[in-house]
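These notes open a run of structures that come right after.
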Structure I
């Protein structure tokens, strides 16, 4: 019972306590998301975007604290957290790039994400964390890299209105918590609960009107965490349920991102060129408020997650 509450309480407490400090640092040093006339940005003023850094610290401390109460591979945990730090750094680099107004071609960001995804997937494979659906080394490695790359971008695409991306990740974390309990995956349980608590603490400040954003550092980190949990949840080779289930638990971000790729290809637009054609954009164009839109997306995400868990269990 302690195991179910401790990681959530620790990460929630750390995030909710340190977000105000991150806000002050962001404002003082100009580490903010500045709308700057960008039509894709709907906030009227610069908002600090260091939420991901705080959530990473919370997940790290929460997971390390759990070692006191439960047994799992500490070195594997340290390896996973190191991968998280790499992904977080990539997102933070992108946030600082926008801060300095330096314009890179989208291919630079794409290349960086691909390289990081490959490096992280190799590191995960060395630690024994692989997609078991097709137990062939090359296939497992490529799929893992795709999961990490897709996770980072899928969560980033959902970070377009206050409270949406974080809430979707929280609901997914509940699904992966259920899966981890069912399979006896202690490390997965610790990480999913730590992620859940960190995101809930962040959402206190990120609900509309948000006073802090997760930034690319946060969307990359949370995308990686969901990808990691999905990879580690494919427990049975050649069992389609264990392949589809984790994807459904990630839920709305996966399907909305897939539709965005199809939409942009059909319109012959660059894949990394943002637009306002996402599901939440369409809901708002129908007259829903930000909070109403977020609530609808939460309900849809709950359906996806419940379906994913039901398929597996």
Structure II
């Protein structure tokens, strides 16, 4: 057992990747790094995960992933010196009850403000730039880590490599990630479905080709992200619009922030209510003309038409978002 202060952890293997025990346990269960894909991917991706477990993964890493592993110790040391006391970890840890649910935190630590916590470190490609968001797969990986270790916080530390793929002189950045019970529930629920499917012999669920099922899963995920983004955009627009209208003169208003700018303009548009009140006869003629045009188009469509293909895709009720 490994302990973070007063919290015992169930160690499945002292070396997650370099031991037979670790490889066997990872092949038999679901790891934190797999949880996101299992929750969002179609059957094709899940079959690839299962094949890797049964037959061994074919991906051995590339220059970027190897460099990322080489930087892990540096980032853990930096975090321990500059953020909170922590140490590197290679042990494979199992959930205390869901024995098949596994995680290998990059580091483990403790501080007064957060208590026991895990650490995830990443070296991003130079194209990441100054972004400060957390990739969804990393967020989910940390949430499963918190579920496995029964902790409430995870420290996410990252650096951005130079264009030549080597470290820069810039300090790494970090953010504290709190436990998200709802997200953990979603991820574990989808992982349980995967395990049940595997135990049942990985049966075919439908007649769709695996790549089509994967594409449907990608669509569902993109739609969920689009819906969330639209809601966030609408909320921000309300605040910006209220400010712009309050600041506007007869020409409108402009403003610029750190990441975006706005321009409020005033353009003349037809006021049909005013037209109907001022010139009811001419307005009625236009309304009548519009009605006759629509009727003519409807009659023409019955004689001269072509098939219009319409594809409707709906997300499966209860699917992970």
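Where a number appears in this text, it was derived from the coordinates with a stated rule and is not lab data. Values in this document were obtained by computation on a predicted structure and should not be read as measured data. Cβ atoms are built from the backbone, for glycine too; each structure is taken alone.
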When relative contact order in percent (Cα under 8 Å, 6 or more apart) is calculated for structures I, II, the one with the largest value is I
Tell me which of I, II gives 7.3 when you compute distance in nm of label points 7 Å out along Cα→Cβ at positions 72 and 296. II
Using the calculated result 0.93 for Cα Rg over 2.2 N^0.38 Å, pick out the matching structure from I, II. I
Computing helix-only ellipticity at 222 nm (-39500 (n - 2.57) for each DSSP H run of 4 or more, over all residues; to 500) for each of I, II, the value -16000 comes from structure II
Upon calculation of percent of Cα pairs over 17 Å apart, for residues 136-183 alone from the atomic coordinates, which of the structures I, II produces 43? II
Quick check for you: by distance in nm of label points 7 Å out along Cα→Cβ at positions 232 and 272, which of I, II is greatest? II
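Given a computed value of 2.5 for distance in nm of label points 7 Å out along Cα→Cβ at positions 32 and 256, which structure among I, II does it belong to?
Label of the source structure: I.
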